[in-house]
Structure I
Amino acid sequence: MRLIVMTAAVALAGWTLPAAAQDRAPCGKELVCASDPQTILQAMRAARLEASLAADEHGDPVINVTGRPYHFDLFFYGCEQHRHCDSLRFEVSFGKDAQATVALANKWNAGHRFVTASVKDNGAFVLSYDIGMIGGTTKRNFADTLDWWNSMLGESADFFAAELKG
């Protein structure tokens, strides 16, 4: 057993994590990139979403989406001086509700991959989905991501209806 622990320690000592990497490369033609928020906005509008680009409280880009059953936001992360962002977070926040508990979030999380539930300090129940975007993605792949996110929002309505009876 001691040999296994020592081998693991040696292996981990030689393994270094890369530094946080913003996406400084230009967004390739026909790609959708977090490093270029306009490409994200265009892709969302092409998917017939009512989307607008703004800045969050830190000055980083955020896209607000309305006109669907749920308002949701798309936050940009891994930004360097509010640019060169390398990842995205889809997030829908539901108002504070006594039934929207950590136990309910855990039940959702136990049965779903990718989209996670949590309860914020203010009591709001949140569903979120994070994706890495270094190097961008194709328009087709991003459209599929949007379809998948919207599908999960629909599934959440069924989940809440079943779990929050009354």
Structure II
Amino acid sequence: MQRIAKFSKVSWEQFVKDWKEDFGIDDEIIRKIYCGIDIPKRATKGSAGYDFFSPIGFTLSPGETIKIPTGIRCEMNEDWVLMCFPRSGLGFKYRVKLDNSVGIIDSDYFYSDNEGHIFIKITNEGNKKLEVFEGNGFAQGIFLQYGITEDDNATDKRNGGFGSTTKSE
């Protein structure tokens, strides 16, 4: 197996900014959440997916959505991508879906203005209430290598977070 990436936490400052923006909670609660973040890991030697653990407990009734700032960033080799999906059990039991179908974390996202902070936004599309406890796996990320066309001439550099690769300066 090739070792092509490394997960780490975003800085405290970035984490506070993102949690206050999305949840409006105070620094003491945010610090407790930040200190409890678990770095994604595989469950077994044969697992392809790295489990992302929820930094908070939450409940989603049918039709509800939540956006979770995970506190995680990922530095990876240039010709790799991290693809994020819901954990399979949540998809089967609750019809949980990522709001963008598959999360694509580009290798240069690590250097974006939000430190490459990975957010996971999910919706319960099923008919029963979903409860995720703090520290439970709720999403998984899989690394894939990709190629480019022979005539590719992309030279621009990322200058932001979500959707920034299609924005003009």
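Could you tell me which structure in I, II was used to calculate distance in nm of label points 7 Å out along Cα→Cβ at positions 102 and 126 as 1.6?
Working: I: 1.6; II: 2.3.
Corresponding structure: I.
Name the one structure among I, II that Kirkwood radius over Cα pairs in Å of 16.9 was derived from. If you can, show how the numbers build up before the last one.
Numbers: I: 17.9; II: 16.9.
The value was obtained from structure II.
One of I, II was used to calculate helix-only ellipticity at 222 nm (-39500 (n - 2.57) for each DSSP H run of 4 or more, over all residues; to 500), giving -11500; which? List each step's numbers first, then the result.
On the way: I: -11500; II: -4500.
Attributed to the structure labelled I.
Given that distance in nm of label points 7 Å out along Cα→Cβ at positions 38 and 54, derived from a single structure, equals 2.2, which label among I, II identifies that structure? Let's see the in-between values first.
On the way: I: 2.2; II: 1.3.
Value 2.2 for distance in nm of label points 7 Å out along Cα→Cβ at positions 38 and 54 corresponds to I out of I, II.
Any idea which of I, II comes out highest on relative contact order in percent (Cα under 8 Å, 6 or more apart)? Kindly include the intermediate steps, with their values, before the conclusion.
Working: I: 21; II: 28.
Going through I, II one by one, relative contact order in percent (Cα under 8 Å, 6 or more apart) is largest in II.
Rule-based calculations on the coordinates, nothing more; no lab input. None of the values given here were measured: they were computed from a predicted structure. Cβ atoms are built from the backbone, for glycine too; each structure is taken alone.
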